[in-house]
1. Which of the displayed structures (1, 2, 3) returns the greatest value of FRET efficiency 1/(1 + (r/R0)^6) of positions 56 and 184 (r between Cβ atoms, R0 = 30 Å, to 0.05) on calculation?
2. Taking Kirkwood radius over Cα pairs in Å as the quantity of interest, name the structure among 1, 2, 3 where it is greatest.
Structure 1
Amino acid sequence: MVNQTHLIYQALGKPHIETEPCNGICAFCGTEIQEGVKLENTVSDAFTNYDLLTDRTASHVCKCCYACLKDTRLRRLNFIASGSDENKAQIVFFKRNEIEHYLFHIPSIPFVFGCTINYKKHLSFKARVNYSSKLFYVQLEDNTILFSPTKYKPISDTLNRLYLVFSKSEIETGNYFMNHIKQYSSQKFREDESIIKDYRGTLQFDLLMFALNSQKIESPIPKKRLLKTD
């Protein structure tokens with residue numbers, strides 16, 4: 001089984017990293033290494049995830065983990081790194097309004113799926129390597145979320161319908177404005193709310209809410225979404 005940072009490093013095209021001789025294991029992934037980069041030169045004083053290190057006493061980091069920690073795109077952008085070998089390895093960086101698409105269209109396996117909210121946190125060494133597109137983990141900031149496209153596609157479709165009329169706050173809390181319910185149709189509202197209500201408050205629901213794309217228009221219910229702040 002491949003390590004997540006090793007898969008990402010390969011997908012990044014194996015960028016050259018200056019290393020020095022060492023003898024031990026990588027502080028992050030635990031791989032035995034004979035060359036690496038000093039841990040103190042890898043993380044800044046602002047780094048707070050020492051509890052996630054494989055070995056807090058290790059002096060060095062492997063070139064794969066170093067490359068992942070230093071590539072700012074892996075903190076500032078959503079990504080899927082995939083591929084079983086060098087020839088098939090690839091990494092896709094995408095915007096928030098594309099997350100929903102990739103949740104239901106995985107490029108290839110194995111893969112690592114990371115999503116950012118505040119564009120600052122490290123995702124690469126927290127994420128898991130997935131070997132199935134039918135049930136997989138998504139790393140959303142510090143949350144590792146188990147996701148099934150088949151199970152959650154009806155939920156996603158329902159959220160998208162509701163979002164044409166209701167604000168994210170209404171959908172997340174279940175506190176809807178009556179005038180919005182009337183615009184949507186009371187009967188249709190009851191049907192769709194019954195589909196999502198049991199998922200409200202779960203990590204999967206939060207992920208789908210985060211992924212909601214305000215640019216999508218897939219229903220004639222209104223021709224335009226109401227102007228609102230979320």
Structure 2
Amino acid sequence: MDTSAYDLRDVRVVRAEHVVLEIPSLTIASGQVTAIVGPNGAGKSTLLRLLAFLLSPTSGTVTFRDEVTSRRWGAPATVRRQVTLVAQSPFLFRRSVRANLTYGLRGRGVARDERVSTALTAVGLDGFAERAAWKLSGGEAQRVAIARALALDPPVYLFDEPTANVDREHVSIVETLITRLGAAGRTVVFATHNLAQAYQISDTVISLVAGRLAPAPVVNLFRGA
């Protein structure tokens with residue numbers, strides 16, 4: 001059984017001659033929940049996009065389950081389909097909630113109705129399947145995007161500030177969902193500004209500052225905050 005989902009080596013992401021991410025070495029465990037913390041502009045979203053294979057490193061390699069990717073070759077479709085990223089401001093089609101959830105399931109030969117129902121229940125949106133996605137509140141849209149990821153049931157979930165737009169009443173639903181995914185053997189990586197949340201629901205916390213991994217003492221200070 002694999003012990004790591006990702007191994008990053010000598011990874012750099014450069015934009016307009018500015019280094020936005022520089023990680024000499026990082027391993028992300030398989031089947032665990034990993035939180036990424038850091039201030040605005042620290043590189044959290046960039047790292048998630050890298051892990052989702054939506055962005056290739058300027059240099060270095062990202063190894064996913066023994067599959068090595070790089071700037072030159074990128075990641076094959078078989079690898080990309082094992083990972084789902086839920087952005088902080090997710091895109092939803094101007095269709096029903098159901099249509100948004102079933103979009104990625106077409107052609108996969110799965111029971112779409114059952115997956116839609118189960119996923120919406122998991123995020124506290126029972127009865128929302130026929131609602132117009134463009135009429136939802138920001139928090140509801142966020143939870144629909146999370147449900148869409150659940151319907152796909154990938155081995156790896158990536159969440160960028162998954163509770164940032166969610167009202168306080170439903171934050172615990174999302175947090176519980178993340179811990180249950182980890183307990184079920186899924187690999188979960190999420191970015192958050194909420195340090196208490198990071199330490200409460202993750203197995204490992206990664207700290208980024210100015211695109212670089214923060215020293216261990218910084219993470220320990222966060223733990224005591």
Structure 3
Amino acid sequence: MNDNRNYDWNDSSVFCRSEYQYIEAWVERKSTLIDLGCGNGSLLRILRENKDCQGHGIEINKNGVIICQQNGLNVREGRIDIPLNHIDDNKYEYAICNVSIQMVSQPEILLSEMKRIAKYQIVSFPNFAFIWQRLELLFSGRMPRKLLYGYNWYNTGHIHQFSINDFKITANDMGLRIIDSVFLLGKHRTMSFLANIFATEAIFLLQGEDTH
């Protein structure tokens with residue numbers, strides 16, 4: 001049976017996910033950044049090649065770290081939802097967490113550390129309030145599988161299932177101001193109006209309210 005909790009990486013090729021183009025558009029050329037939960041380093045490589053960025057990464061899976069290092073990326077193995085005491089305050093211009101926040105045990109610590117170590121924060125995640133999720137739960141009485149990509153509730157890495165509205169409230173509570181946002185329906189951009197119902201994924205550009 002498939003299991004999506006180990007995140008084993010065995011492919012060194014560059015993946016091009018739908019959200020990458022929007023993240024790339026937000027990141028300024030020659031910026032310093034850290035990718036938290038960077039997988040095999042695909043996004044780091046794209047930003048290095050297209051934006052001449054100096055990037056670092058943290059990835060929990062050893063296979064991912066090895067692939068990153070083989071491709072010349074400065075990536076270390078470790079968790080991203082703990083105090084990152086080895087990183088100085090305001091060290092980076094951007095801290096990125098791409099479709100990983102729902103997979104960590106303590107997302108509030110992750111967001112707090114992103115705010116501390118970088119001027120801007122970029123966070124993307126699947127929106128579990130998507131209309132088909134709601135209908136599946138309503139009519140089947142079971143945990144929806146649409147945004148679990150075919151996995152079951154017990155063998156998916158998505159341990160926190162939250163919505164766009166949940167994230168907006170959390171960001172506000174943590175002193176993170178939303179600068180820009182993009183909402184996707186599958187691979188295509190969709191309207192921001194009623195995004196909490198009609199978007200499958202959200203991407204936010206944030207900045208700490210106490211950042212000058």
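Computed from the coordinates by the stated procedures, all read-outs in this text should not be read as laboratory data. Source: prediction; values computed, not measured. Cβ atoms are built from the backbone, for glycine too; each structure is taken alone.
1. Details: 1: 0.05; 2: 0.50; 3: 0.70.
The structure with the largest value is 3.
2. On the way: 1: 19.4; 2: 18.0; 3: 17.6.
Greatest value across 1, 2, 3: structure 1.
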